[in-house]
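What follows is a set of structures to go through.
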Structure I
Amino acid sequence: MLAVLGDLFFTVKINESAKRAGLPVEFVKSEEDVLQKAAAHPALIIIDLNFAGIDPLNLIRTLKAQPETRAIPLIGYLSHVQGELKQQAQEVGCNMVLARSAFSQNLPAILKRHAA
């Protein structure tokens, strides 16, 4: 699994949940690193849609446009008040977009599903 974020709180939360699910996780902070590592076909890519280090919509669009990365599930999370960004992320191909609170609450179940 790849996780694209810069937030320490979510880094710890994702890391702990991934360990419990038995899913290896690698944290990346640039679009170039994501695209390079996505070639190894991770089980899942999690994207903080508010992470300033990337252009999340462009990254999602690029991943879904390439045949070798198109099938990788993408899960984005954002502030619950960002309805427009949520819609845009879904339109460019993000498989699931959740508010931060829902993402936090459902993370263990999401990771178990993708670890299987």
Structure II
Amino acid sequence: MNASTLIQKIWNFCHTLRDDGVGYGDYLEQLTYLLFLKLAHEYAQEPYGRDTHIPRGFDWASLRSKTGEPLEAHYLSLLHRLGQGTGMLGAIFFKAQNKIQDPAKVSRAQDLLRQ
């Protein structure tokens, strides 16, 4: 999949969120949190092997292992836990909240970012 196709898929998803009453700033914020976690996961893998300071169990992999209500509950606890961190990580997630109320849509956002 090329970048243009991915961008179009993400914008189409944003229209779906907007139709559900999620505002522009809110869905931009949520996609940014998820994208941050995904990129941190990729930088923690080879060949980079960087320490991202994201606690195990509150990372991209922990989100990918859940669906439905458990995903929504875990995403809420993840945002809360990361917001309590120190340094830049805590600043990024400070007072973060889940604005996507439908767990299926959180899962769909993850799927888009996996591509």
Structure III
Amino acid sequence: MDLSNHAEALAALAQPTRLEAFRELVRSEPHGLPAGEVARRLNVPQNTMSSHLAVLSRAGLVVAERQSRSIIYRAELTAVRNLVLYLLRDCCVGKPELCMPVIEALAPCCAEGGICG
């Protein structure tokens, strides 16, 4: 991902409904969710949710796959990892102790079968 891709991803996540939809998809990994189910969980009209998911898809944060009559959306975890690494890559400036609180905060979710594992 280059700078413009990172900026587009951050802009896509800067809207509250899209941010919550993205988090819902991350929680639903590895199976993903149909757009209608995301809309139902967030109490958003389906056509509005489809627009939000399209923005997330253009930003490379979600992928869509047709399964029969449904479109299943999944979080694109590689893109998420690249975005987080871009944001934090230089945080230590040669001092790993500065980043350890971030790593320690992520470790429990990864150990519990989260997206990191």
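Here helix-only ellipticity at 222 nm (-39500 (n - 2.57) for each DSSP H run of 4 or more, over all residues; to 500) has been calculated and equals -21500, so which of I, II, III was it run on?
Considering all the candidates, the number was obtained from II.
Tell me which of I, II, III gives 10.1 when you compute mean count of other Cβ atoms within 10 Å over residues 2-9.
Of the structures listed, the value fits II.
Each reported figure results from applying straightforward, stated rules to the coordinates on display, with no laboratory input. Only a predicted model underlies this, so the values are computations on that prediction, with no experimental measurement involved. Cβ atoms are built from the backbone, for glycine too; each structure is taken alone.
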